[in-house]
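Chemist: Pasting the structures in now, so scroll down.
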Structure I
Amino acid sequence: MKAAIVREFGHPPYYGDFAEPTPLPGETVVSVTATAVSPLVRGRASGAHYSADSTLPLVPGVDGVGRTPEGRRVYFGFPRPPFGSMAERVAVSADRLMPLPDSLGDATAAAAANPGMSCWVPLTILAPVRPGESVLVNGATGAAGRMAVQVAKHLGARKVIATGRDEAKLRTLPELGADVVLSLGQSAESLREAVRKEARECEVGVVLDYLWGPPAETILSALGGPGAPRGAARIRYVHIGSLAGNTISLAGAPLRSSGVEILGSGLGSSTDKDLVTGIGQFLEACASARFRIAIDVHPLSEVEQVWTRTTGEKRLVFRVP
């Protein structure tokens with residue numbers, strides 16, 4: 001079968017022939033129609049992500065949309081390595097298949113599932129948003145952050161506060177549901193005071209952080225320490241991505257003087273069952289609420305040429321075959 005193939009970490013996948021997957025008991029062979037590239041997919045394909053499989057060659061891709069042998073249209077997640085989703089066919093455990101709403105197109109579903117999972121699971125399972133609480137999305141101008149703004153508003157957040165560095169993209173976030181936008185281009189002190197003001201006035205209950213690094217240090221210091229709200233309810237700070245840095249410097253005082261709890265959301269922080277259930281719920285909501293996601297669609301045969309393309313808030317999607 002044809003597939004995108006990683007033969008060496010650090011190089012784009014190439015389009016070629018790969019062995020057919022042979023299903024194990026309990027697995028179904030799915031004919032893939034669309035699959036998307038996310039930071040998780042790139043990280044695993046480069047060998048850099050903590051969940052990466054070190055056995056080469058491999059087919060990248062963690063999820064997608066396709067058809068079962070009976071013709072059912074499904075979303076699938078976590079195919080068995082080395083058979084990733086960027087191939088004509090994958091072998092997937094039957095309990096990792098979810099039916100798709102008819103109104104949700106293949107490419108849109110493939111593009112939306114990963115960013116949707118990144119915010120839906122934290123806001124419904126790990127750190128459910130409570131009535132009257134607001135949500136702060138740190139790094140809201142990329143595909144995942146823009147989806148998080150929409151999901152937080154859909155789930156009833158009192159306010160959605162969004163941060164980002166790209167001023168032009170920040171200005172588009174209110175139309176997705178952001179009530180307040182804060183530029184990461186301002187000084188750390190100005191950002192700290194702005195976050196403190198919102199935390200005091202609108203009860204920030206959950207922070208979804210796609211950036212980590214220096215922006216996380218500033219936000220955490222704003223939620224604790226001098227001038228921060230006292231006696232606040234628990235603030236669940238969910239670390240999702242590390243686009244601004246892999247580490248932070250964290251003083252103890254902000255934690256001792258606040259209700260901040262730091263959580264991680266990624267492969268391993270939730271069960272596969274919770275992830276698949278959450279994605280199913282998200283896809284139903286995506287169809288009914290018509291969440292918006294920009295996509296850049298290419299045939300899988302162009303994988304090597306477009307793999308390194310910077311798409312900004314657009315999600316790169318491959319059409320298969």
Structure II
Amino acid sequence: MDSVLISEVGPRDGLQSVQATMPLTHKQAWLTALHASGLREIEVGSFVPARLLPQLADTAELVRHALTLPGLTVMALVPNRRGAQAAFEAGVHKVTLPVSASEAHSLANVRKTCAEMVEEVRAVLALRNSQAPHVKVEAGVSTAFGCTLQGEVPEAHVLHLAQALAEAGVDDIGLSDTTGMAHPAAIRRLVTGLRQAVGEKAGAAHLHNTRGLGLANCLAAYEVGVRTFDSSQAGLGGCPYAPGASGNVVTEDLVYMFESMGVHTGVNLVRLIEARAALRLGLPGEPLYGMTPEAGLPAHWRGAASAANLQPSS
């Protein structure tokens with residue numbers, strides 16, 4: 001059976017995009033519930049100044065909790081060397097750096113040009129090599145399929161940037177549809193180009209459902225070799241520095257699609273849907289999305305009987 005890795009980004013990408021701040025105890029309970037569903041890679045937060053993202057100010061504390069969950073790869077986003085230092089000290093297993101292919105978005109998001117971000121990645125890698133050689137460093141190429149600030153992002157520029165990151169020494173390079181502009185043909189074309197450009201360093205697909213093409217794009221990425229997918233429970237998330245960039249792929253729907261196809265995710269979908277209760281308690285009143293939780297699991301679905309009494313998802 002073929003398999004994929006579902007990397008849950010809700011505790012970071014999801015929570016940074018809502019106005020309310022989820023209390024730490026509720027974050028811990030949600031993280032525990034996500035882990036209990038079988039998810040084995042979770043982006044638990046971001047090491048950025050609290051004044052910029054107060055919703056994520058307790059990331060170091062959440063990392064400490066996540067490290068107690070067996071078999072979990074604990075991941076965090078870091079925008080620069082200073083954030084990486086804090087992440088390494090907290091004990092994360094993996095860091096992700098956002099490197100935008102759009103100059104306008106890069107300046108808005110991290111106040112650096114694309115070239116300056118490549119140099120920042122080099123600085124993070126040097127720090128990793130000297131202080132935390134066991135930590136993996138991933139670069140996520142943001143706005144790879146278009147930008148609401150800049151407009152078109154040439155594919156040649158995306159691939160040139162990816163090559164520069166590979167030469168810098170990152171472990172993985174993912175593609176992010178930050179503004180939800182991608183479509184299946186563009187996914188197939190750019191992912192294929194990425195694999196040709198950087199080989200085995202081609203990593204995760206981080207795709208949004210802004211225009212309703214999230215699952216179609218994930219399937220297209222899978223068909224051309226992607227085996228790691230970022231998603232967010234209940235579809236929470238977006239980029240606060242890219243106007244109109246809302247809606248991550250819903251983890252529950254993504255798991256349902258792959259498992260229905262016979263592609264192993266390692267995730268118990270019943271328990272994953274149950275984890276929404278912890279999210280709902282932590283963010284009361286926040287809209288939760290997902291077609292699978294709304295419709296319910298088919299009668300023939302393994303474990304569907306135990307899901308029959310689940311509460312409505314929103």
Structure III
Amino acid sequence: METIGLLLNTTLVFSTALILVALGGIFSERSGVTNIGLEGLMIIGAFSAAVFTYFSSEWGFGGGSPWFGLLMAVAIGAAFSLLHAFATITFKADQVIIGVVINILALGLTVYLVKSLFDGSGQTENLSGIAFTKYNVPFLSDIPVIGDALFKAYPTTYLCYVLVFVAWYVLYRTRFGLRLRSVGEHPGSADTVGINVIKYRYIGVLLSGALAGLGGATISLTTTYDFSHTTVSGQGFIAIAAIIFGRWHPIGAAGAALFFGFAQALRFQADLFAWSQSIPNEFLYMLPYILTLLLLAVAAGKSRAPSALGEPYDPGKR
């Protein structure tokens with residue numbers, strides 16, 4: 001029972017970043033803007049969180065250092081996503097190509113800045129003792145299995161619980177959410193009734209940058225405790241798969257992200273199970289990516305993307 005609780009807890013740790021990034025991607029793609037650049041936005045967030053957490057601890061922020069790093073990751077992630085918004089919405093550039101450029105730019109820029117800030121080192125200083133630690137919820141954490149799995153977690157995991165509900169509520173229970181979804185389905189009709197398509201698409205992309213930055217920050221501050229070029233390692237693309245498999249719905253995407261998080265947790269906790277001893281470690285490391293390919297192959301024909309996803313909006317052709 002203790003082993004199961006530990007495995008489920010590790011699943012939440014790894015899925016938290018995927019859920020947050022998937023939520024961000026949903027806001028962007030529900031507005032009609034394809035965001036392949038989630039990987040790059042995660043990289044920016046992970047870098048910003050690690051750097052600002054480390055230096056703010058040097059500046060005397062104490063226990064507030066990781067929170068400051070988290071806040072900066074959100075702000076810089078949103079700011080960096082403006083590049084994507086400006087190119088794809090204002091100049092109507094190809095959204096997939098710009099997303100790829102964002103990924104390449106983010107990786108190259110952060111590696112250069114790490115080497116500049118840390119005397120040529122390929123990674124930041126270790127954040128152990130500075131970054132987030134797990135918080136046990138009184139009474140609830142004592143429940144067998146469930147307590148270990150759900151209520152002995154990092155603050156970012158509890159924040160993730162809240163944001164899934166908030167994202168669902170905003171998208172499906174508010175006027176803003178209705179308008180955001182309308183510009184991703186029928187932008188011409190939305191424009192006709194007075195909805196500013198450009199404005200809502202910019203907001204969707206900015207939200208994707210903020211949440212992707214937050215997701216990247218959780219990796220630096222709860223999993224790796226530093227930043228290097230391998231910190232994110234394709235998790236932004238797994239988050240995109242979670243969006244598709246979850247049919248562009250916050251709860252569906254969260255469920256898919258939990259499944260991918262379980263695959264990553266299984267890789268790290270495999271030594272706890274006797275049956276895993278005969279499986280090569282290389283296969284366990286490939287498992288999350290293999291599952292991503294398989295699920296995408298299954299879900300590709302069944303998921304319906306927003307009707308105007310990937311299509312630049314031209315008011316003159318409405």
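Bear in mind these aren't lab numbers, they're just calculated from the coordinates by the rules spelled out. Small disclaimer: the values here were computed from a predicted structure and weren't measured. Cβ atoms are built from the backbone, for glycine too; each structure is taken alone.
Chemist: Given structures I, II, III, which gives the highest value for distance in nm of label points 7 Å out along Cα→Cβ at positions 106 and 122?
Modeler: Working: I: 3.2; II: 1.3; III: 2.1.
Largest one: structure I.
Chemist: Given a computed value of 24.5 for mean count of other Cβ atoms within 10 Å over residues 98-105, which structure among I, II, III does it belong to? List each step's numbers first, then the result.
Modeler: Values: I: 15.9; II: 24.5; III: 19.1.
Of the structures listed, the value fits II.
Chemist: Can you tell which of I, II, III yields -8500 when helix-only ellipticity at 222 nm (-39500 (n - 2.57) for each DSSP H run of 4 or more, over all residues; to 500) is derived from it?
Modeler: On the way: I: -8500; II: -12000; III: -22000.
Comparing all candidates, it corresponds to I.
Chemist: For FRET efficiency 1/(1 + (r/R0)^6) of positions 58 and 130 (r between Cβ atoms, R0 = 30 Å, to 0.05), the calculated result is 0.15, so let me know which of I, II, III that is.
Modeler: Only structure I yields this read-out.
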